[in-house]
Each structure stands twice: as structure tokens, then as C-alpha cells.
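These are the structures, in C-alpha cells.
Readers should treat all values here as calculations from the given coordinates under stated rules, not as data from a laboratory. Because the structure is a prediction, the values reported are computed rather than measured. Cβ atoms are built from the backbone, for glycine too; each structure is taken alone.
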Structure P
Amino acid sequence: MSGFKLQRLGLIMEPEHGHPQEVEGVLNPAAARGPDGELYLFPRLVARGNYSRIGIARVRFNEAGDPTGVERLGIALEPETDYERRPGGGGGCEDPRITFVEPLQHYLMAYSALSAQGPRIALALSEDLFHWRRLGLASFGPYQGIEFGEVDNKDASFFPVAIPNPSGQPELGILHRPLFPGTRPEETACHPASREVDLERESIWISYCPTLLDGREAHRFGKFAFHHRLAAPLSPWERLKIGGGTPPILTRHGWLIVYHGVSEIVEPGNDKHPLRYSAGVMVLSKEHPRVIRYRSVKPVLTPSLPQERDGTVANVVFPTGIDRRDDLGSPDRFDIYYGMADNRIGAARLDVPDFLPPGGVADPPEAIV
């Protein structure tokens, strides 16, 4: 096998006709295997006015083991706290990622909480995927004059084991991409085709927290105090923005992440240049996840199907869930669950190659797009 290949498996979930909680879309699900071995999705369910809940659904498979649809099971989280609500009845719990954190022996969910202050990373904990306890908003300390705590932030996910922080101490690691002013794709698209990237404010970061791993109660969640800049926009397909995707999962080559990048679609006679969200692959060192071993020069998935090109937001594939197919005896096979045009959910299959392809290591510190 010569490289990372992604094969579409088809549409898995779309809005149920007449369902008021899904009238504006179902999208961007977390994926996790429960204690019963079943695979569960946690889609963002969008009601009128962009009011979002996090649902729960059991994935159905055919005889070949391919996902074919879901059985809806209800709601995992809906806006209840101040940090999930906006004045006038708005708000949202959005775009979850779920990791079974081995030192905790619990599932840990990172999701976007939408309040009047904007999107922030919120956390919840569960033993069984059906009952969730909120842990509040993730708290971030500053780093060399960069204030992470007061800016929009989303698309976060956790490592399932303790990883070494910049000082070499094992801590809980979270991937996140702060949305500093001026770094959204709608804003960076206003720049010329060649531009200098603000490395500190346009990157995916790894931040570290010791609290959950030092013997104290799981609900006493501390501050993410150590930080490391992981990856900034580099290739043309991610020129306008790079952001998180699926939670990191260990493979033979290291920690695999399927992440998203944003570029423009240049159309003759169209001065606005609509955006395109695509997906790529990143592999981090198993021993030192701050080291990128491989990164996609070209995307592994771009919006091409009608369901990916037309929807609430056109031209979007947005990976958020990943499932290792150990149940099929295929530990190098992963099913990726992704949002389609911010309206539906699709699945695609990724087979990890025997060797990392050459020429894929990217993102030197002086990276310029």
C-alpha cells in the first residue's frame, strides 16, 4: 500500500423529516465504542435558529461490516448552563469529540459551548456514554504573551493516554485551535494569494493539564498551563485555516489525526471565491506527539458528492469521528465519520499504509504560505 487512501462508504445520517430538533441539520458527530462493544455516534442536531443539541445514535452495520445507518437513541447534552446559552433562548452544544481516557477509565467529551461570549471548549465525563456529567469550560493559562483563555475556541480533542509535556512530565493532552481575531477563513480570505501566516495565532496547539492524572477527583479539573504550537497552515488546500478533526488514535506509525483545512474555490467571474473545507492526515510521534512524522501535502477527502457540495454550508467535508475496526480483525483500518455540507453525516474508510509515504513531513517553524 503506497499511501493513505480514503474510500467513501456513503451517507449515514441525515435530518429526519418533520423532526424539529433536526430541521437545520445533523452533522459533525463524535464516535465511540461503548462498554457493550457497539459503536455510537454523537451528532450535532440543529434546530431552528442554529440551536444545537448533542444527540446519541447507535450505528447499524451490514453483513460486510460497513456502516449503513443509525438508530436514534435520544439526547446526550442540550444547552442548560450559562456557558451554553445566549440571551433570547439561543445557544448550543456543538461538534463533540469523545475519547476514552485510560488513566481515568472514563469517556471524556470536548464540545463547543455557544453562549453570548462565543464558542468555548466545554468538557463532560461519562462511564457508559449515556450519562454525562459536565465539568465546565476548559481553562487555559497564557503562553509567552498569548492569551488563550478569552478567545473563541473549538474543535478540541484529547489524547487517550498521558503524554509528555514540554518539560517531559506525563500529563493530559488536548488538541485545540484558538480562533484569534482575524484568523477565521472568512477573514484570511481577504488576503492576497501569497501571505505570511501568523504562526502563533493560526495554529493547532497541544496544551497540557496535570489535574486529572495526579490522584485527585476527576471533577476537579485544573488549568491547561503548558502549551506547544503543533501545526500552522502550509499547503494550498489549507491556506486559509487549519483546524482539528478526529481525536488522536494510535497506529503502527504513531498518533493519527484526520484534520481539516480551508481554501478558496476560484471561479471565473466570481469575485467572492467561496470556501472549501477538506480533510487531510497528520501522524505524530508515538513517544513525542509534538513531533509531526507525516502530514498531507494534498487532502485525502474533498467535497465532490452532491451531499457534500450542497447544504447548509456548501463545499464542506468535516471529519470529527474515528473508529478503529478491531471488531473486524483489522487494526489498520479506520472508519471516519464526517459532516457533509453542515447538513448530513457521511462515512469513509481509511487504511493505514505499511510505510509512511515520503515527502509528507511539513510545517517548519518558518512556515510561509
Structure Q
Amino acid sequence: MVGGGLGAFIGDVHRMASRLDGEIELVCGAFSSSPEKSKKSGEALYLPADRCYGSYQEMFAAEQKLPEGERMDFVSIVTPNHLHFEPAKMALQSGFHVVCDKPVTFSLEEAEELQKIYDDNSLIFALTHNYTGYPMVRQAKSMVRSGALGKIRRVVVEYPQGWLATRLEESGQKQASWRTDPSKSGKAGCMGDIGTHAENLAEYITGLKITHLCADLNIFVPGRRLDDDGAILLKMEDGAKGILFASQIAVGEENNLRIRVYGEKCGIDWSQMAPNNLVVREIDGPMKVLRTGVGELSTAAQAATRLPAGHPEGFIEAFANIYKNFSKAVKAQAAGVSSSDMDHDFPTIEDGVRGMRFIDAVIESAESDAKWTAF
């Protein structure tokens, strides 16, 4: 692991998720830009002292020298946005598979360079857009692919949060400080942080790429340097239209990601606040609610389900499904055998590049008087 030292939120999430299925073991790490803090973090995670590295450069060099059965197989990069590119680049160039937190890099230019390096290797790269790991999200994707909805007409995806409704970054709160700092977060705030999740989810479920967008970005909290709210009109492939709304100043909202997809025959509705439910509305039938673990669900939804019906499965389990599929893909490659499409059902470097293009297009559109910006 690179990053995720003592006190880091997302590092703990990655560690819990990766361990959930018993397929992955944390064996080494460079957990902080401070060598002392990195080593203390490794000790707190019960790693041997010689596998707690002072820097990721030291870690890659040392791990390469170990016998194949002892060295790390892949690296998880869980640093703030501006520190994704260099360790991901070095990992690929050193022959290690990569799991990277989103967004994939600080800028589109870095993302495109990273994809070129990836394309020159036979390695596996996963991006943790973890909402794609929910069983009912995979059920929704399967229903769209099966034709159950018919031709897709309208997509409505929203992601309101309220935690940045005040200038929390002034209090020294770590997450708020770096996420609102353009030197660490990048050129977008809310849209880079959670808008990219909404964009990725819309494309994942529908299988349709966004082609054009028209964005309105806002900074509501005085003195803030990056957007904290925005709304976007979308044009998608095959004539579908969409609306994307993301906000971090929606007072009272927690993590209310929701997506509705309307086709010619059927509409579906999923919310992360009730993740075990997928609401289905047919044109000539009653509304019904599909439930995780209940009835005839798709193979993908069943494969992403761990517990008997009625036992809530949530954020960590969805995150773990990314790691589970990634692990299967890595193990299949190491064994020289082919792996299934289901094993590769996780966001990739290509999704990461699209996310960065989305951010650039949103910023360009918001700053332009033109109605539509090509994406």
C-alpha cells in the first residue's frame, strides 16, 4: 500500500475491503511521505519492520529484489489525488499490478500518460469506483444489457452531500483541507470528488458513453476555491439524455447517491441509502422491488452477494467486490489461464481517463458561453 497511514480514512476502507474474502494479504507498505510515520503505521498494522518502507520508491526497489513467491503482487494507492500518478507509474514500470483510488490522477495529461504505460504492459489496473460493486447495481446493469428496459431514453443521477456546507477546511479537518485545495485535489472540487462517481455509475449501468455535456458549477461557500455544487445536462450514445447533479453543500444530506434509468419498457431506481433495493417500474405492470439475495437475480448480482437475504450489505462489501474480482484476474494471469468477463468487472484505467476527461469537459463547459461541450 502507498498512503493510508495512521488517521487516514480511505486507507482503512481499502484494508478492510481487501481482507473481506480472505484472498488478499497486506504484506508491505509506504504509508506516509514521512518515513517515521510510515514505519509507525506499518508497525500498528503488525507488519515486519523490514517491510515497512520510508518511501514508495524504496518499497518498489526492495520488493523487486525479493523472490517471486515472497514479493508483493500488487500495490494499492490510497493517497490524495495529486499523489496518484508517480507511484502508479513506478508500479507499472516495476512490473506490479495496481489498484488506485479515484480519480486516477491529478490531471488528464497524467491519466493519458499512465494509460500509455499501462498499454505497454500486460498488467492489471483497477480503479475503485466502488459503487459499481453493489449487488443491485450489478443487477441494474444486467437488466439493461438483457434488454429488459428497452432502448434507454433518460438517465437521472444525483449525489448530494452536506458535509461541506460550511467552510470546514478552515478548521484543519484533513479530508476537507485537501479536497478543497486545487494544488492537491485538481481543477475540480465537488465534481472531481463525487461527480465522477455519478458519471461512472451512469456509464457503468447503461453501457452508454457521455458524448456532450452542458455544465453549471457553483461555489456557494464564500472563500472556497473549488466548486462545491453543480448540475450538468448530458447527451449520451444512442440518443439517450441525462441529468447529473452533485453537491457537497446540500444541508442534511449524508451520502445520498441515487440513479434512475428510464427505457422504452421499464424504469429502474437505485439509491445507496437503501442499497439492497432496486425499484423496477414496468410500463404495463405494478411497481416491484428487487432485493439483494432474494429470487431470480442475475449471475453478476448473485456473485456480488455474500450474506443471506435480509442481512444488509453495504459500502465495505461493495468495495470488497472490486478487490475480489481484481484478485481473481491477477491470480488467473499468474496461473496462465483465462479469466471470465465477470472476474474483470471492475473499473479500469480507461474509466479513470474518462473520469479526467469528464472533469476537464465540465470545467470547460462551466467557463464557456457555449451550450454544449464535446466529451
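Brief remarks on what is shown
- Test item: FRET efficiency 1/(1 + (r/R0)^6) of positions 279 and 359 (r between Cβ atoms, R0 = 35 Å, to 0.05) calculated as 0.70, pick one of P, Q: Q
- Taking mean count of other Cβ atoms within 10 Å over residues 63-70 as the criterion, the top structure among P, Q is P, with the largest value.
- If you line up P, Q by distance in nm of label points 7 Å out along Cα→Cβ at positions 95 and 183, the top spot, with the largest value, goes to Q.
- When mean count of other Cβ atoms within 10 Å over residues 151-158 is calculated for each of structures P, Q, structure P gives the greatest result.
- Here P(r) over Cα pairs in 10 Å bins from 0, in percent, for residues 135-254 alone was derived from just one of the structures P, Q, and that gives 13, 40, 27, 16, 4, 0; the source is Q.
- Look at Cα Rg over 2.2 N^0.38 Å, for residues 191-302 alone for each of P, Q: the largest one is in P.
- Structure from which -10500 was derived, helix-only ellipticity at 222 nm (-39500 (n - 2.57) for each DSSP H run of 4 or more, over all residues; to 500), options P, Q: Q
- Each of P, Q could give FRET efficiency 1/(1 + (r/R0)^6) of positions 87 and 335 (r between Cβ atoms, R0 = 35 Å, to 0.05), but the derived value 0.30 comes from P.
- Given 24, 12, 7 for semi-axes √(5λ) of the Cα gyration tensor in Å, for residues 31-78 alone, calculated: source structure among P, Q: P
- Here mean projected area of the Cα convex hull in nm², for residues 55-142 alone was derived from just one of the structures P, Q, and that gives 7.0; the source is Q.
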